[in-house]
Structure P
Amino acid sequence: MKIRTVTPDDIDAIIDLWTRVFPEYSDPLKPQRDPRGSIERKLAFGDGLFWLGLQGNDLAGTVMAGYDGHRGWIYSLGVDPAHRRSGLGQTLVAHAEAQLGALGCPKINLQVLDDNSGALTFWQSVGYAPDAVLSLGKRL
């Protein structure tokens, strides 16, 4: 597998992947889950913390990260169902962790929808555990 930084040329392929692996991205009641907008804003931010994993020429997965100098975040780890259980998700997470660590990041946070038992199982298998915090949000 090859991991590389996402470019604008990857947007359509990533949207195709994300609409297959993140059902909420197709939910009209969740307009904040617009994949094109999320991708374009991340690329415009320009921090280089957005990668894709390729199996041959196939887009097999993505992972996005962020770091504000205090905490790191991992977002949008998505692996094509045809490539799951191959170690790709673990490899993408390890890549994001290494890149955040190189920036001096002391702790990584992430959020998982509370009804996504498969994702919870995956994240726990790579060393993440629930924090005793409550996530709050506000849509602008």
Structure Q
Amino acid sequence: MGRLTEDAKRVLEQTKVIPVATASRDGMPNVVPMTFVKALDDATVLIADNYMDKGARNLEENPHVSICVWNLETKQAYQIRGAVEIHRSGSVYDEMVAWVKESKPDAPAKAAVVMTVTNVFVCHSGADRGKDVVLP
């Protein structure tokens, strides 16, 4: 298990629409723009499943996800990868429902997808581009 850097967490928090990529068991990719994505702590990211269809099926078959975040002003960008657990009840699910309903009361809030971070790759220009910067 890895940990998000402070820079990666800050860029995640600032990115308003986040591409969330999944793949089926046989490797067919799917990517969708999502707005309810946030760090729960240094090692986990919460993704609210409001309208996932293909992505939800993919995660049942292949519990890995990748997201990309960027800040156009600072020119920082990261790809964050991890393995997920899907929660349809319990405290993390309840937290997700409250978070979603706060700004979108009509959203279905179907499941809390909790990603345990495994890798954080630098996507912006510079000497670290392409490097995995996950902290131990």
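Read-outs: derived from the displayed coordinates by stated rules, not from any lab. Everything numeric here is computed off the predicted structure, so don't read it as measured data. Cβ atoms are built from the backbone, for glycine too; each structure is taken alone.
A few notes on this one:
- Ranked by relative contact order in percent (Cα under 8 Å, 6 or more apart), structures P, Q are led by Q, which has the greatest value.
- With Cα extents along the principal axes in Å derived as 40, 36, 31, matching label from P, Q: P
- Of the structures P, Q, the one that -10000 was derived from, the read-out being helix-only ellipticity at 222 nm (-39500 (n - 2.57) for each DSSP H run of 4 or more, over all residues; to 500): P
- Largest in mean projected area of the Cα convex hull in nm², for residues 2-57 alone among the labelled structures P, Q is structure Q.
- For distance in nm of label points 7 Å out along Cα→Cβ at positions 42 and 122 computed as 1.3, the structure of P, Q it came from: P
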